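Enquirer: What follows is a group of structures, each given as structure tokens.
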Structure 1
Amino acid sequence: MAKNYRQLTESIRGRLNPENFALKKAFSDELSTISYSDVLTYIRLAMKGVEPEYTQKSRDAGERVKEHLGKELKDVSFKYQGSVMTDTHIKGYSDIDLLTICEKFYQPDTRNFKEIIETPERRAKYYQTSIDKLQREINLTSYTGNALNDLRELRLDSERILSGVYQTRDLTKPKAIKIKNLSLNREVDIVIANWYDDVSSVINDKGDYRGIQVYNKETHSRESADFPFLSIKRINERSSETNGRLKRMIRFLKNSKANSNHEIDISSFDINAICYDIKVSEYQNLSFYELVPVLYNQMKSICTNQTHADDLVSVDGKEYIYRNRPAKLNNLKLLLAEVEAIFIDFKTTVRV
């Protein structure tokens, strides 16, 4: 049974453009050329980015939090993470993640550095310039303070500062402080973290290759390292190479999940990996509607080819997405069913 694409399209419009801003003329003109087909209109809108006016408000809310924290906190830096930074968010009222990073210390993976230098087989895989960088990192003086206490103090100071500014706030979450800027109608998640440097970070002179470790207030511990800035960099660069097509595919899958009648447990992290894994040559010159079969074929391959599923890695290259995770793969199959239904309706109702 064909989906009700007019209803689904209105659902996307409401999520994407809740204040009903006038769409840019070029996009409105494009929609008018495909208005004869409900499924084409749906596909195109499901791939569209949020209007810049909404995204700017999310960024403004984050900047205001930065200003309040920056007036009092010492030895910190601020960075953003999440889908707003890649323009792959699908909600006009998207929140934004503000990382508040303690600069009193950072965590290098020195044990691995030493193993590479001291193990001939591993050392042989690196240029001497890279070995020199790892050795210099090992030789640096270790931090003598208490890293966990520093992070706890930063979390508590941030809670105190923000409680004096924002009426709507949630301090109970273990990994983030959540506030709402009522005038901008945007939420901001403030995440306390420290820098983390692995081998890739050091040999690439850090920058976007640096990782972070998020502080968990409830357990008074640090989470495993994440590498959000490398993922942001790669998605933005790949999408530029393909004239925005990568981001269109990511948004399409996110909207397909959001419009499903099923609860599909698949994260943006996983969706990014699925789309990023597709060879650029398979889609770099395709029209928007031709991206649907590309996505369908990619997801079907992951769901039916165990080798493909096992080999799929995150955008930052640090994590296997589906290896030894059958429950996650079952959720991908639910999303595949959504995309397959759209693909079938597209093929049977549209002549292109």
Structure 2
Amino acid sequence: MARIFSGVQPTGDLHLGNYLGAIRNWVRLQDDYECLFCIVDLHAITVWQDPKELTANTRSVAAALLAAGVDAKRHILFNQSQVPGHAELAWIFNCVARLGWLNRMTQFKEKAGKNRENASVGLYAYPNLMAADILLYKATHVPVGDDQKQHLELARDIAQKFNNDFGVDFFPMIEPLIFGAGTRVMSLRDGKAKMSKSEPSEMSRINFTDDADAIARKIQKAKTDPHPLPAAPAEFKDRPEAANLMGIYAALADADIGAVCQRFGGKQFSAFKKELAELAIAKLTPIRDEMVRLMADPAHVDGVLAAGTKRARAIAEPILAEVHDIVGLLRVCAPRKC
């Protein structure tokens, strides 16, 4: 069976964009792939994190993934820092990747902004760690959104250069899994900006922790325009808020966006928002309730992560040992014996 690796950062509450863009797809992939789902806490610390918040967020993200349907018995759920091979292989890849490759990474430029000289080395080398995350398990497929395509291409370049440098056919050429509707959910306050944990306004996003009243209130106050709803997707031009809200409805309902436009086209936003809120509450409230139940039992969540860590290490350590041999790093004892 083909193997998937995918990760999410524990840097705040997961939200609707995370669910529709990634997590729901992870759940659906579980019948067709061997899956490793990773809470990438090492990636999180490329920018400053409060230590206590990082610990709490790691646990809450694990609870959210379980509540959303990740099956930690059939697949592997763990946090990245507990498998040392991620950091070790990332260093080896630091020595394989070229500066010119990293200089082309647009996400570093966006995240570092004008204060680039004060950005951490970790933020700059983030793509090498991402490549290590995937290739440490010889994953064959990675679900990606538009913002991660460039990093996945870099991972492929690193795998190919490693193979060529050492004359081996060791790392696989990773294939992307790109999903359609719902992969890019925009802010409820600005239809041109991606829904984000880092946006200061809580009204910009629907969090996993929001109750029914909060979901309804945020949708009710979501930014709109003064015109009736479009009757066809072609009419979304220059109407980002309409496109976003109708796209969210289509994704939550598993419906074609054209059918949503046909149903609601010509109607006012007020009537549509009422139905969107009802749909969002029906889909998200059960996840929230299960997440609350899991968070009341942190020992259980930690136990799930510990079990996942053990299984992840069992896959990673023999692969990393082979990398040592290929590179020429002297091993004086067997994996897990030192």
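Nothing in this text is a laboratory measurement; each read-out follows from the coordinates by a stated rule. Everything numeric in this text was worked out from a predicted model, so none of it was measured. Cβ atoms are built from the backbone, for glycine too; each structure is taken alone.
Enquirer: Name the one structure among 1, 2 that relative contact order in percent (Cα under 8 Å, 6 or more apart) of 17 was derived from. Mind showing how you got there, number by number?
Expert: On the way: 1: 17; 2: 22.
The value was obtained from structure 1.
Enquirer: Also, quick follow-up: Starting from the value 0.75: which structure in 1, 2 was FRET efficiency 1/(1 + (r/R0)^6) of positions 303 and 319 (r between Cβ atoms, R0 = 30 Å, to 0.05) calculated from?
Expert: Values: 1: 0.95; 2: 0.75.
Comparing all candidates, it corresponds to 2.
Enquirer: When distance in nm of label points 7 Å out along Cα→Cβ at positions 167 and 223 is calculated, the result is 3.1; to which of the structures 1, 2 does this value belong? The partial results should precede the final answer.
Expert: Numbers: 1: 3.1; 2: 5.9.
The structure behind it is 1.
Enquirer: As an exercise: FRET efficiency 1/(1 + (r/R0)^6) of positions 31 and 87 (r between Cβ atoms, R0 = 30 Å, to 0.05), calculated from one structure in 1, 2, equals 0.95. Which structure is it?
Expert: Values: 1: 0.95; 2: 0.40.
Label of the originating structure: 1.
Enquirer: I would also like to ask the following. One of 1, 2 was used to compute distance in nm of label points 7 Å out along Cα→Cβ at positions 215 and 279, and the answer was 1.3. Which one was it?
Expert: Details: 1: 4.7; 2: 1.3.
Among 1, 2, the structure yielding 1.3 for distance in nm of label points 7 Å out along Cα→Cβ at positions 215 and 279 is 2.
Enquirer: Who wins on volume of the Cα convex hull per residue in Å³ among 1, 2, i.e. which is largest? Walk me through the intermediate numbers first.
Expert: Working: 1: 164; 2: 151.
Largest one: structure 1.
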